[in-house]
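**Q** In what follows, structures are represented as structure tokens.
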Structure 1
Amino acid sequence: MKLTSPVLATTSAFLLTSAVTAQSAEERIADLERQVQTLDQELESMQFGDSLFAPVTIGQAGLAPAASKVYSADQGLAIGGYGEMLYTNSDSKTQADLYRAIMYLGYRFNENWLFNSEIEWEHVNETYVEFAYLEYQHSDALNLRFGHLLTPMGIINQLHEPTTFLSPNRPSVERYILPTTWHENGVAAYGNLGAFEYNVTLMNGFDAEGFDLADDGMRGGRQKGSKAEAEDLATIVRLDWMGDNGMWLGGSLYLGDSGQGSDVGSFSTTVMELHAQYEVGGFIGRAVWASAEVDGAGDGAGATTDNENISGYYVDLGYDLFADGNTDASLTPYLRYSAYDLDEDNSSDSEVTRTMLGVAYQPMPSIIFKAAFTQEDAGNGDDDDIIELATGYVF
């Protein structure tokens, strides 16, 4: 019997082992590549969430569309934002302003916990945090927020992205009386009960030292969460009814003191408002009435006059001319009438009325161009004609 050469046997074994090893190595490399790809996809989903690049759709949880993107995330980071540029020509000024550039950053930890924030650059060189809160989502009927919150009053204060209102600038009534944008530190509970939505918020109150009601309404009393005096707190209760036919009705009430430890007084403060909106076909109508009272405002609260009461209202009527077409674009001419009085206790006429005729064009839902002419009639004789042009975006 002829034996195989030891050298030949060894060589054959080596070649066979090498072939098997090479094949095994190729399989292992392919398997590793599949694992890396899978891990990469899981890591991206875990860190950023599907909502990172999601388009802006509709608002949720009482917030505007871009501000509420984190609510659509399963887990991870959500990014959004908006911006506004405004040109104004009036008797008092002619200017072009990069009014706002906003970033929203949100993070969903799990199905119950999320973080949401809005960081604002205003007029290029001013930086603010407009909200930054943790939220525990329990159910449709009950959710809790903790941190720096938007005050849940009116329409614009929570829905202040440029695509959510028709005019180049925010309505004067909501700017002076409510006053948008209004944000303070506190806690809130909100939810849905059938067709009703509610919000109950406890937050630090106004600081009466900053009030100058006759000049800028309630705006000067805002503390904006920056080392806010919190001896006097305020409670806000809001209720909205959302009808199936495009009708939205609601109102809110603010109660609290604004003295913040002042020796002058407690300055009991009440703010209330009613709002309504109706959308059907291409028609949109919106109305807001607001009133505020600061008890004792003329007794030493900062730079205030003897005035204690301010109030106002506005009504918008518009129609989208593209509503019957098969397009995402819209072209909405509109009329706004507003009236407000920041010095109601003054015996002289201090009411300001504004009649605005404007148009808003959206080539797509996330981009808007606006133009408006406003005739302002003031009781003190400081009448004005105002031209405003604006562009805005959300993402």
Structure 2
Amino acid sequence: MSISAAVRPINPRKTRTIGQPTGRTFILGCFLALATTATLAIWNPDPFVEWAYEGIIFLLAGWVALRSNLRIGPSLAAAALLAVWGFGQLAMGATVYRYATLNASLRVTALGATALVASVVFERPPARARLLRWLAWFGFLLSIASVVAYYTSPGKIFWLFTSPYPDVWGPFLSRNNFAQFLELAFPVSLWLGCRTYRARGGTLYIVMSATMLAAGLASASRAGAVLLILEAVLVFALARPPVWRRLIPLFAAGVMALAALAGGEVLIGRLRDSDPFRDRREIFAASLQMIETRPWSGYGLGNFATAYPEFARFDPGAVVEHAHNDWLEWATEGGWPYAAAWMLLAVATLRPALRSIWGIGVPALFIHALVDYPFARLGVAAWLFILAGALESKGRPQ
């Protein structure tokens, strides 16, 4: 149910809607191409990459807003609250570095605009089906390419660009970011496989899903591995595909075989680590002290790295740019109310995600954010907001 009445064009006779085939197809194609490019360019630290995404998504959001009847539901309302928060800090001077807060505010606003465009573009079932197929295939192909690149071009991004880190998975500079992207794409593919198991192509989606899960295990992201396995269990439990008693053992055997082939033994070694929260523990403690110092206003969006050195409890030999816990980082930068706004978004998407089954990657990513910072990567966060927008539109009456 939407929480506000539809915003209707002033002159509907002169205003075409996004529902027309030409406009809908154009926006959908641009939208998916933009999100795909953001993921493939996730390794590039140049701020112009994010600025380009922001500029294009603002244009798409404006076009959609002018040519459609907007309906703002709970998820979009929470996203709108997040979008204005940083600008409020700038207006009140509640930031220690205005430039960082401006950049972060534009970024969060762009994510909110992403959800807005998705809620309109994917409102109709055929368009939503195209989104799910695209994400499933993109996740499958990227998972294979990333694992192959990891073993054949160490220290390089897709064999072409030098990486500042040795542990590179395709375009992802971190094993965790790779697993986080798969957390969003994998449930979509597995749901498609379960739903169409007896139909033509259904078995293919099952194979694609097993490949993605194996790639996620091979990445050796501990939280990612746990969440991907839980996602598989949840999808099977909720979808209950035909012959599921025979399908699940075959699926599990295929995943283990593929994971072993891709080097999954690294994950076993990392799971045996006696102190998985090494360094993070001290960063968490410093973050809590930062929140205690400015519980309501925070230090300004985008300013964790600026304010952290005052509270640092150890020297890791490198710059600490993130709290390794998005929830703590949101509270340090925007205060507890800002973190509460993110909680509103997480709660608003939870029920639709579970009911859809294909959207369970959204709450999974919010859980992963307790031990990492997936929302700091536009190539991951953009897909979450796309799915959040699609989930909201799915519950609207046609």
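**Q** A value of 3.9 was computed for distance in nm of label points 7 Å out along Cα→Cβ at positions 122 and 162; which of 1, 2 is the source structure?
**A** Details: 1: 1.7; 2: 3.9.
Computing distance in nm of label points 7 Å out along Cα→Cβ at positions 122 and 162 on every structure in 1, 2 gives 3.9 only for 2.
**Q** Taking helix-only ellipticity at 222 nm (-39500 (n - 2.57) for each DSSP H run of 4 or more, over all residues; to 500) from the coordinates of each of 1, 2, which one would give -22500? Intermediate values should be presented prior to the final figure.
**A** Details: 1: -4500; 2: -22500.
For helix-only ellipticity at 222 nm (-39500 (n - 2.57) for each DSSP H run of 4 or more, over all residues; to 500), the value -22500 is produced by structure 2.
**Q** From which structure (1, 2) was mean projected area of the Cα convex hull in nm² calculated, if the value obtained is 30.3?
**A** Answer for the origin of the read-out: 1.
**Q** Suppose you compute relative contact order in percent (Cα under 8 Å, 6 or more apart) for every structure in 1, 2: which one lands on 12? Write out the running numbers ahead of the final one.
**A** Working: 1: 12; 2: 23.
Derived from 1, not from the others.
Computed from the coordinates by the stated procedures, all read-outs in this text should not be read as laboratory data. The model shown is predicted, which means the values in this text are computed figures rather than measured ones. Cβ atoms are built from the backbone, for glycine too; each structure is taken alone.
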